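Rule-based calculations on the coordinates, nothing more; no lab input. Note that the coordinates shown come from a computational prediction; the quantities given were computed from them, not determined experimentally. Cβ atoms are built from the backbone, for glycine too; each structure is taken alone.
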Structure 1
Amino acid sequence: MNTNSNGARGSRQDLVRFGRMLHQKGFVAGTDGNLSVRLSQSRVMITPSGVSKGMMCPSDMAIVNLQGEQLSGKRPPSSEVQMHLTIYKMRPDVNAIVHAHPCAATAFASTGVGLDERLCSEIIVTLGKVPLAPYKTPGTQELSDALSPFIFHHNAILLANHGVVAYAADLRRAYLNMEIVEQFAKTSLIANLIGRFHLLKEDEVRELHEIRSKYNAVSV
């Protein structure tokens, strides 16, 4: 966590950098999406409301406490700040969150299909399953409540008819988790178009989970 002023400056720059990457990848459009980092046990820096993630400046960022009260920043925090705070409260190991609307993954979320098939070894090793949380209005406590059953056991969640939220120990890993979700969604989509599946067997999945345990221990 970044607890000093130099760390906060670095966090501002990181949010700008990864916001632009989301925009360049086409994972967000208009003023979609939001990113945040945990600064300390009681403070979170989050991207502002109503600003394109490809056009942000470091000074645009807002800092809030875990109750959602704005502590600093000239712009209001993202309207979905409550979702971020819920994840931070439930997962002390999480220090960064990325929410976006990548097309393929959002298409799955909008058709009520989770990304939980035993289709690719990579997704199992990195994220396990990507469950689908039921639809609730963005920016509401109801959305946070809908996510709560999935937060502890997963590092990425599809939001029905909405998008994806991914999180990790740092912003780089959270962003990469978002990329992994979208790549798996594209692979699943193409497999559906081909019309043939060769799902991994249970014993193969168990082996991959063992690898995932070692992978997570190294990447924390």
Structure 2
Amino acid sequence: MRLAHQQRHVAVLAGGFIASALVYAQAIGPYLTFDGEGPFGRFLKLFLLPITATAILLIVGSLRSQRPRAADDSTSEQAIDGILFFVILFLMSVHTLLLAVLLNISWVGPWTPRIVVVLVGLTTMAIGNLLPRTRPNYALGIRTARTLSDRQLWIVTHRVSGYVAVGVGAAIVCGGLLVEGAKVAAAAGVTAMIGAAITIVCYVKLTTSRRNLPQV
């Protein structure tokens, strides 16, 4: 199962790199350049997101090799693979939009900000749905000394943060679809900050309530 997840990650990344290479070589249409842009600038613009996604994949893989005590839950591993996949898929989706803009596909440009906001919301919802299934690990999640050492605190914290993430993601999607003009990004940012504040408050309360309880 783990190999299948890795192949899925690599397939999405490979698609991003291949698309960038084709655009860089001007093989699939006119390339939109800016005055004074050199080869390095063009390369960086076309390959930055695939390289970033690859770096995330490698970093998470390295962190996953360091297992906390009793971190052997296969369901948690599948959840981490799922979260990682959605992060990579989001980056490659934004990358596809960037390439479409650079290729001067006229209908994409006006919709790009709204589409990106909706993608952020959908990705947040997908991650929030998987967070409650994770268990203490060094790769993904709210990794503090308390959550890594207290399995039950980790479970409760990520159950709450998962619900918050799904709610925030749904609100961002609605904002992306309904809010007009430049207010789209602002509404998404405010929603994300509210979600982060709720998560922090809940974590502090949960930590305080369990401070004097025996760890599981």
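Comparing Kirkwood radius over Cα pairs in Å across 1, 2, which structure shows the greatest value? Write out the running numbers ahead of the final one.
On the way: 1: 17.6; 2: 19.2.
The maximum falls on structure 2.
Thinking of 1, 2, which structure, once helix-only ellipticity at 222 nm (-39500 (n - 2.57) for each DSSP H run of 4 or more, over all residues; to 500) is computed, gives back -25500?
Working: 1: -14500; 2: -25500.
Label of the originating structure: 2.
Quick check: 0.70 is what I get for FRET efficiency 1/(1 + (r/R0)^6) of positions 100 and 132 (r between Cβ atoms, R0 = 41 Å, to 0.05), calculated from one of 1, 2. Which structure matches? Don't jump to the answer; show the numbers that get you there.
On the way: 1: 1.00; 2: 0.70.
It must be structure 2, since only it matches.
If you work out mean count of other Cβ atoms within 10 Å over residues 44-51 for 1, 2, which one comes out largest? Kindly include the intermediate steps, with their values, before the conclusion.
Values: 1: 20.9; 2: 17.9.
The structure with the largest value is 1.
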